[in-house]
Structure I
Amino acid sequence: MDIRQINDEYSVSGQITVDELDQVKAMGFKSIVCNRPDEEEPGQPHFADIEGRAKELGIEIRHIPVGRMGLTPQGVTEMVDAVEDLPKPMLGYCRSGARSTAIYDQAQRSRG
């Protein structure tokens with residue numbers, strides 16, 4: 001798991017696994033946003049599996065998938081809501097972290 005800090009409230013990562021959620025919790029993350037669509041790649045963990053374990057650990061989680069078509073106005077609006085509503089620090093993940101970075105940047109522009 002390669003976590004890159006964007007600022008004090010938000011970091012990004014490539015795909016995380018259910019087994020890594022204990023480490024995510026130990027690192028102090030209070031919320032997670034998944035920006036990866038299910039079934040994007042064979043063998044990737046399903047969001048529901050990540051969500052189940054995150055909830056067991058007391059980590060809030062949202063699914064705001066960004067597909068091959070890129071960012072959508074609805075996705076950016078959902079990300080703005082997530083940034084405003086979820087506890088910090090938060091972790092965004094997708095396949096590599098690039099989409100999670102892009103949607104966060106766009107949400108920040110939309111907020112302010």
Structure II
Amino acid sequence: MHEFGIAYDIFATTRRAALENRATQVTRVRVEIGEMSMVNPEQVIFLFDTLAEEDPLVRGAKLDTVVVPPLSRCTCGYEGDEKFVCPRCGALPELVRGREIVVTNIEIEVDEECK
């Protein structure tokens with residue numbers, strides 16, 4: 001189940017960023033998950049919540065996932081959402097977006113007195 005590794009990486013990235021910015025609490029994390037990454041966002045959310053429950057800094061943080069549709073390009077000039085066969089020339093297009101898993105935003109609370 002590679003969703004656990006992904007959830008752990010999101011958790012670790014979130015925790016590291018929170019500590020680097022002297023956060024007192026993480027409230028929300030936004031992640032873009034490419035449709036072609038073959039990852040189940042619901043499982044990632046469940047596993048992230050399970051990991052976060054054990055850490056007071058991240059406990060209760062909401063993980064928002066956004067599924068990113070694929071974008072492909074072909075040498076013939078085609079650009080669109082076809083993943084496997086170019087509708088213009090029949091070649092295999094290059095997938096330029098849709099496989100990524102990216103933490104795009106982390107919302108934190110900071111104790112203003114500690115700045």
Structure III
Amino acid sequence: MIIPRYHPDHLAAGEAALAAAYPAAQNPWDFPELFEEGLKPHKVSEIYITAAPILNHYVDITETMDTKLEALRAHESQVGHNLEFLERMLRDGAGALGEPHGYTYAEAFHLTRNG
């Protein structure tokens with residue numbers, strides 16, 4: 001599945017998060033009222049982007065895979081009849097991502113640093 005094609009709400013949330021992280025978060029002129037209250041800008045140092053065309057960072061999710069699937073089960077109205085298929089698909093996909101890195105399960109991201 002491709003996020004923009006199937007989940008426009010996820011894409012919109014991602015775009016909003018990126019806009020908030022840079023340049024707004026580190027720019028004191030974007031929110032002068034907050035700066036006047038003593039709230040200084042924060043520089044986001046790392047951004048992890050999922051489903052990006054270039055994946056350059058893999059995270060071991062072996063210890064949290066069951067929790068991830070449990071959270072998915074809570075969305076019964078969205079995945080109820082496809083749950084077994086989705087669980088197998090997620091385990092297979094995360095396993096394939098993890099294997100080259102020595103992980104049982106992994107998630108892949110494009111990691112960018114805001115230096």
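We did not get these values from a lab; they are worked out from the coordinates using the rules stated. Worth saying up front: this structure is predicted, and the values here are computed from it rather than measured. Cβ atoms are built from the backbone, for glycine too; each structure is taken alone.
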### Task
Figure out for me which of the structures I, II, III the number 1.9 belongs to, where distance in nm of label points 7 Å out along Cα→Cβ at positions 27 and 59 was derived from the coordinates.
II
### Query
From I, II, III, which structure was mean count of other Cβ atoms within 10 Å over residues 75-82 = 12.5 calculated on?
II
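One of I, II, III was used to calculate Cα extents along the principal axes in Å, giving 35, 31, 21; which?
Details: I: 35, 31, 21; II: 61, 32, 16; III: 53, 35, 26.
The structure behind it is I.
For structures I, II, III, calculate Rg/Rh (Cα atoms, Kirkwood Rh), for residues 35-98 alone and state which one comes out highest. Could the numbers behind the result be given before it?
On the way: I: 0.95; II: 1.26; III: 1.17.
Result for Rg/Rh (Cα atoms, Kirkwood Rh), for residues 35-98 alone over I, II, III: largest is II.
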